[in-house]
Structure P
């Protein structure tokens with residue numbers, strides 16, 4: 001003891017106490033995480049299994065995405081083909097209608113029905 005009555009700690013005692021405290025914490029952490037040579041090997045095996053399963057799921061997801069992309073491309077191609085067919089049919093129908101309107105029979109019928117059309121408009125308006 002020194003003159004003031006307090007005790008000065010021995011540096012060797014401090015090192016030993018610090019070392020004991022660290023060893024106790026290491027032991028507590030090892031017990032908490034249950035780390036041992038056998039358990040580490042089991043964890044490594046489990047993690048490798050999970051990694052293989054994750055890789056398989058990733059490959060399946062990639063294959064599914066590629067399949068969906070292929071189906072989408074096929075659907076777009078089919079749509080374009082059917083759109084072209086529909087456009088051709090519309091053009092053909094318009095040509096048929098123009099051919100019908102250009103016939104003398106159609107023109108004569110419109111001329112003969114002109115008084116009836118005029119009378120109908122007058123009656124609707126009145």
Structure Q
């Protein structure tokens with residue numbers, strides 16, 4: 001698998017052919033070599049969420065490519081746009097873990113994707 005860089009869209013075919021372990025490892029390696037400072041547990045979660053978003057992009061999951069493109073047009077770089085979508089996913093996962101939601105709702109996810117903008121993301125309103 002090629003070296004991962006969140007600013008550059010990975011080749012979809014190569015990404016999907018790679019094992020999940022290789023995807024996670026390449027994203028982790030990028031972040032370990034970046035200026036970002038993570039605790040080990042936080043890095044593992046961050047890496048996993050990156051991989052989830054990249055998987056959805058590579059598979060063309062409804063609204064994901066369009067949302068990334070919209071956020072980039074609005075001034076986010078690709079890495080920030082991945083974080084914005086990842087925050088939406090993470091919020092739902094944490095709500096399920098805390099018992100505030102019983103299951104993942106694709107309908108709610110789509111609504112949040114439609115609503116997110118670069119301006120809202122920068123204000124922490126996603």
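Bear in mind that the values in this text are calculations on the coordinates, not laboratory data. All figures in this text were calculated on a predicted structure; none of them were measured in a lab. Cβ atoms are built from the backbone, for glycine too; each structure is taken alone.
Taking 1.51 as the value of Rg/Rh (Cα atoms, Kirkwood Rh), for residues 42-89 alone derived from one of the structures shown (P, Q), identify that structure. Going through each structure in turn, the value belongs to P. Match the computed value 117 of volume of the Cα convex hull per residue in Å³ to one of the structures P, Q, and report its label. Structure Q accounts for this read-out. If FRET efficiency 1/(1 + (r/R0)^6) of positions 58 and 106 (r between Cβ atoms, R0 = 41 Å, to 0.05) is computed to be 0.05, which of P, Q is the source? Here the read-out was taken from P.
Can you spot which of P, Q the value -20500 was calculated from, given it is helix-only ellipticity at 222 nm (-39500 (n - 2.57) for each DSSP H run of 4 or more, over all residues; to 500)? The structure behind it is Q. When distance in nm of label points 7 Å out along Cα→Cβ at positions 10 and 74 is calculated for each of structures P, Q, structure P comes out greatest.
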